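Chemist: Just below sit the structures, each encoded as structure tokens.
Only the coordinates and a few stated rules stand behind these numbers; no lab work does. Being a predicted model, the structure only gives us computed values, none of them experimental. Cβ atoms are built from the backbone, for glycine too; each structure is taken alone.
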Structure P
Amino acid sequence: MSLKDKRVALLIEDDYQEMEAWYPFYRLTEAGAEVTVIGPGHKAVFASKLGYEMEATLAIRDAKPADFDAVVVPGGFAPDHMRLCRPMIDFVRDMDKAGKLVSAICHGGWILASAGVCKGRRITGYAPIRDDVENAGGTWVSDQAAVVDGNVITARTPPDLPAFAAAIVDYLDASARAARVA
């Protein structure tokens with residue numbers, strides 16, 4: 001399995017959950033994907049809930065969905081900040097409309113709710129966002145580590161990261177194989 005031709009956008013903001021950003025970053029990089037960390041554009045370095053820094057190499061205003069195959073939204077309190085950045089919400093919405101992979105873990109589902117991605121889909125995340133997901137038209141799933149519904153993959157919390165990352169890698173690998181066959 002090689003994701004060498006796959007480009008993944010990882011959205012970042014202050015107060016992100018460390019493992020929910022770094023685990024997918026390294027797992028997807030290990031699989032061969034090019035992972036670009038994208039911030040809102042007001043600064044380049046973002047601190048996690050515990051103070052670990054992650055540098056954004058691209059501002060959301062310069063990110064184009066056509067340049068990416070997938071987007072990953074980590075949790076923590078970062079999605080609460082991301083919801084104040086309309087271009088981040090628009091990016092996720094446009095990725096979904098283009099049929100590209102949209103993934104979120106924990107509080108990351110807040111961005112999916114704001115972007116209109118939840119409607120008609122099975123979604124999981126951190127239990128306190130259940131009302132947001134359901135009010136956005138999603139069907140809440142509480143008993144699965146990772147939920148795949150079409151081009152949307154969601155997961156609950158850090159212990160579910162192995163299942164979450166595996167589902168993302170499998171999805172991108174399957175799309176890479178399909179592209180090679182076509």
Structure Q
Amino acid sequence: MQEERYAEALPYFEDLIAINPTETVYRYNRAVTLFNLKEYQKSLQDYLYLVKIDSEEPEYYFQIGNIYEHLDNLIESEKYYSKAISIEKNYSLYYFKRGTVRLKQFQWNPAVADFNRVLELDPEHHNSYHNRGIAYYRAGFKEKGCEDWCQALLKGNPRSAEHLQKNCKSYPKPCLFLNEDD
């Protein structure tokens with residue numbers, strides 16, 4: 001597994017689970033392996049089993065949300081990301097993923113709230129600035145969107161330059177250097 005040779009690792013986890021079906025570490029590792037093999041339904045079954053064994057482990061809910069997102073079931077994905085957040089309120093990745101799902105569902109204000117929380121926990125998270133910029137822009141707050149794309153670009157997100165150039169008539173002061181080529 002550490003070498004990302006998932007197809008080779010899977011039979012070992014199958015054997016370990018056959019010998020000891022209640023050992024959660026084996027089932028978790030098989031779920032990770034199956035996910036990486038894009039066998040999402042089988043991976044989902046393992047995570048649902050793990051949630052029944054330990055309903056207070058936020059990572060299980062997060063991974064279920066991630067699987068549902070890969071299956072384009074955004075409503076279930078948001079539900080499981082929210083459950084992970086209800087257990088672990090200070091892990092930025094959970095908020096980022098839920099914010100991204102909300103963005104995909106055109107839920108601008110809830111997405112902004114999630115990205116705000118990520119940025120409280122990790123002020124350098126350039127992808128949250130980028131995605132919050134999209135949410136602001138689509139909600140009609142174009143200037144705020146441009147400001148966020150500028151911040152994202154300055155923090156290392158190269159995709160934000162394209163959004164600034166395409167959508168912003170004037171650039172926020174820190175990003176005026178983009179106008180130099182015009």
Structure R
Amino acid sequence: MTFAQIPAGAAIFLDANTLVYHFANHPNFGAVCTQLVKRIEQHQLPGFISTHVLSEIAHRLMTLEALDRFGWPPAGIAARLRKHHAEIPKLNVHVEAIARIPLLGIQVSAVTPLLVEAATLVSQQDELLMGDSLIVALMQAHGLTNLASNDADFDRVSGLTRYAPCGVPFSLPGVGP
């Protein structure tokens with residue numbers, strides 16, 4: 001199912017890739033992700049993320065800006081930023097995006113130790129990495145069943161409906177699925 005098929009009023013959890021595509025104005029998915037964000041901003045849909053997704057968004061936007069600004073190759077971008085740490089203050093897209101998210105009406109939920117524990121079980125049951133398992137555990141704890149994500153790994157989770165920007169998952173270095 002696609003973002004266009006999300007029913008009006010349906011609560012939706014947003015995976016990091018959705019907001020990264022929006023803020024980075026991704027050439028394939030930026031416009032459709034921006035349309036979804038506008039639906040949330042206009043109170044047509046309640047939107048949710050977690051603190052760990054917020055951190056992932058900041059990290060991805062930082063690395064994407066570094067790739068663009070400094071012309072560095074994607075491989076080893078985090079290590080390169082650590083080595084050239086004086087360049088980090090020149091990066092501001094992630095700062096602006098993180099400040100903007102609450103203004104869009106997107107609710108941010110905290111990840112607690114109990115949710116991390118629950119996520120370890122989700123990881124084993126649904127064969128997911130921990131970041132994705134945390135999303136599922138948080139969604140389950142809050143009674144959410146709809147997810148906006150380009151990550152097809154979530155299709156293994158029963159009781160979850162994943163909506164994608166389009167029909168085919170796609171990724172770019174530093175953006176993830």
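Chemist: For which of the structures P, Q, R does the calculation of distance in nm of label points 7 Å out along Cα→Cβ at positions 73 and 129 return 3.7?
Modeler: Q
Chemist: Additional query: Figure out for me which of the structures P, Q, R the number -22500 belongs to, where helix-only ellipticity at 222 nm (-39500 (n - 2.57) for each DSSP H run of 4 or more, over all residues; to 500) was derived from the coordinates.
Modeler: The value was obtained from structure Q.
Chemist: From which structure (P, Q, R) was FRET efficiency 1/(1 + (r/R0)^6) of positions 25 and 153 (r between Cβ atoms, R0 = 30 Å, to 0.05) calculated, if the value obtained is 1.00?
Modeler: Computed on structure P.
Chemist: Which of P, Q, R yields 10.0 for mean projected area of the Cα convex hull in nm², as computed?
Modeler: R
Chemist: Moving on to the next point. Taking 32 as the value of relative contact order in percent (Cα under 8 Å, 6 or more apart) derived from one of the structures shown (P, Q, R), identify that structure.
Modeler: R
Chemist: Let me ask something else about it. Suppose you compute mean projected area of the Cα convex hull in nm², for residues 49-136 alone for every structure in P, Q, R: which one lands on 7.0?
Modeler: Answer by label: R.
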